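Participant: The following blocks contain the structures, represented as structure tokens.
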Structure 1
Amino acid sequence: MIEASCHCGGVRYTVDAAPTTALDCNCSHCRLYGSLWAYYPQRDVKFTATPDTFVYQWGDRMLDMHHCRTCGCFSHFTITGEDDAEKIGLNIRLMRGLTPETVSVVQKNNGNDHVFWTKSDRPVLPGHDQPAQS
């Protein structure tokens, strides 16, 4: 079991298995927060209490980006208007005991400058309406 929490502990959750892959999105929001994402079926994520978050939306407003109301950590996102959506994105930087050597990073270009702070051996995935990079 993997435990995760924001800096202050206001948002806490567990998942049964560690992720094997993380998505590095270079959109302005994810880059500013340094988020790395793993996707899980929402039913597999157990919040220890109702998270005290505020929701931020931008761009196409398709994602509810949850931030801890106290410390501001970008903890997770869900699809807008779907409380019981099939999947949830979890910021793996909040997962305790997870080591970078065990997670393969996949980069997705959702930014305008193709800049990433992580390294990946895989090609960059195209973002919204962008051709694949060679």
Structure 2
Amino acid sequence: MIDIPIGTTHESTVLVTDENAVSFLGVEGARVLGTPHMIGYLEMTARDSVKPFLDDGYDTVGARVDVRHLAATPIGMQVTFRSEVTGVEDRRLHFKVEAFDQKEKIGEGTHERAIINVARFAARLRSKSAAT
């Protein structure tokens, strides 16, 4: 059994740049942090919070995301991503996730991750690829 304490938190900070901002709006001044990037950073923040508790050869993968993007963050602003473990059910980990730019909360929601044995996961994927 893996012992991951409820309440475990983690933070990460990212600068909004050309690489993680949307460009499809067509106006340079309208470039903001893209929702898929925000979700990805929230997922990695949650993953990084529990990785130290896992044995070698184990990691987590995303299983569910329920996030609202509340406000736009322009290029040049920093965003802080926060995660908190709210539940542990066997191999399923539940998180509260939030994102804040330098002015306001820009995202919030819940996230679920599954603990995996990386070698077994890779073997299943090889088997799945061979079947096609």
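Each reported figure results from applying straightforward, stated rules to the coordinates on display, with no laboratory input. On a predicted model such as this, the values are computed, not experimentally measured, just so you know. Cβ atoms are built from the backbone, for glycine too; each structure is taken alone.
Participant: Output the label of whichever structure in 1, 2 has the greatest value of distance in nm of label points 7 Å out along Cα→Cβ at positions 39 and 71. Present the calculation step by step, with values, prior to reporting the outcome.
Facilitator: Details: 1: 2.7; 2: 2.2.
Looking at the calculated values, the largest one is 1.
Participant: Same structure, new question: Suppose log10 I(q)/I(0) by the Debye sum over Cα atoms at q = 0.10, 0.14, 0.15 Å⁻¹ works out to -0.39, -0.69, -0.76; of 1, 2, which structure was it derived from? Write out the running numbers ahead of the final one.
Facilitator: On the way: 1: -0.31, -0.63, -0.72; 2: -0.39, -0.69, -0.76.
Among 1, 2, the structure yielding -0.39, -0.69, -0.76 for log10 I(q)/I(0) by the Debye sum over Cα atoms at q = 0.10, 0.14, 0.15 Å⁻¹ is 2.
Participant: Identify the structure, out of 1, 2, from whose coordinates helix-only ellipticity at 222 nm (-39500 (n - 2.57) for each DSSP H run of 4 or more, over all residues; to 500) was calculated to give -1000.
Facilitator: Numbers: 1: -1000; 2: -7000.
Of the options listed, only 1 reproduces it.
Participant: If you rank structures 1, 2 by FRET efficiency 1/(1 + (r/R0)^6) of positions 7 and 23 (r between Cβ atoms, R0 = 30 Å, to 0.05), which sits at the top with the largest value?
Facilitator: 1
Participant: Of the structures 1, 2, report the one carrying the highest value of distance in nm of label points 7 Å out along Cα→Cβ at positions 55 and 103. Could the numbers behind the result be given before it?
Facilitator: Values: 1: 2.5; 2: 4.9.
Between 1, 2, the highest calculated value is found for 2.
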